[in-house]
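Derivation of every value follows stated rules applied to the coordinates shown; laboratory data play no part. These figures come from a predicted structure and were not determined experimentally. Cβ atoms are built from the backbone, for glycine too; each structure is taken alone.
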Structure I
Amino acid sequence: MERRASVERRTLESNVFVDVLLDGQGTAKSRTGVKFLDHMISTLATHSMVNIVVEATGDLTHHVVEDVALTIGSAISKALGNREGIKRFGYAIVPMDDALAIVSIDLVKRPYAIVKLRIGGLQVEDVAKEDLYHFFRSLTFSLEATAHVRVLYGENDHHKVEAATKALAISLRQAISFDEGRKQVSVKGTL
């Protein structure tokens, strides 16, 4: 069974289309009009091995970043279906030159996010600092996951966010993969 989903999000502020194939090759086609956001999506796809297509337009960068994150999370959640047989948990520690990031994720269907990116400046490339925090939180909540995203240290803000994105991708790749022989994903019997 192919684990694929498409989701559209249309508001007065943005128009977003996302298609994901969970068991892909890590390809990305992203046209958001926000260069660093496109870079993050390509990074997420490459290291999660999820094929991601994003088409987005919007009135403000903030709205595009937020709504793209919400739509990617929703599409992945939809593609996961009832989440039966997946590993559910994933974690990674990833360096990016001077920066080191750690991410742990649980696809538990209880949204919660702790995000500590340690960004020193007001923005990274063409995205405001607060929008980057919002991206990770919005994706986590719409994915119905618990995620802890933490940059341990670093000097370059671009490297910090890229390390965090790579760590999220690798964690997601682990969590969505199948755990052969697993009958239930929780001691409760359901997520």
Structure II
Amino acid sequence: MSDTALLVIDVQQSFPHRPYWDATDVPRYLKCQQALIDGAAAAGLPVIQIFHVEDAGAFSMESGNIRTLDGITLQPTRTFRKNRHSAMVGTGLDVWLTENGIRNLIVSGIRTEQCCETTTRHASDLGFTVTYVAEATLTFPMTDADGLTHSPEDIRRHTAMVLKDRFARIASVEEALSAAGARS
């Protein structure tokens, strides 16, 4: 098995049922996420799917939404469920990665500044080498305390800036796959 794995975080049908869902950026995201998944799978990298699960609402098992987001196709090597922002908390993911000799992670998924960023920071703190693929993350417009609305692109840029060289290497889909010995 490769020493690098792709994490596909919270790419699930729950999000279209949230009030902040904005499909404007979804086509761009789907293209980048699918290219990353396909390239990783073609190179034989483990593709790890992580679902966020809550007790009630759109993220509950009972909702029927704990399944891959429409428009994305993948055959995960392994699937984990989480109920915290970091995929490394309470899931056994870090143990599984270590047991399988995986020390390098490629992070992608939904939401850019939330579960993807938190998992990146946590994985880095645990000693994993992380490549963060901002273009293969999705988020939604957010309004700050001053009333300024930030676009998904602004949030992606900011998240990449605060992670760069401290918690992760920032890469495009193509750069991440190339560094892992894969092709998109």
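Determine which structure produced the value 14.6 for mean count of other Cβ atoms within 10 Å over residues 67-74, calculated from the coordinates; the candidates are I, II. It traces back to II. Taking distance in nm of label points 7 Å out along Cα→Cβ at positions 3 and 83 as the measure, the highest value among I, II is held by II.
With distance in nm of label points 7 Å out along Cα→Cβ at positions 19 and 43 coming out at 4.1, pick the structure among I, II it was computed from. It must be structure II, since only it matches. If helix-only ellipticity at 222 nm (-39500 (n - 2.57) for each DSSP H run of 4 or more, over all residues; to 500) comes out at -8500 when worked out from the coordinates, which of I, II was used? The correct label is II.
For which of I, II does distance in nm of label points 7 Å out along Cα→Cβ at positions 131 and 163, calculated from the coordinates, equal 1.3? Structure of origin is II.
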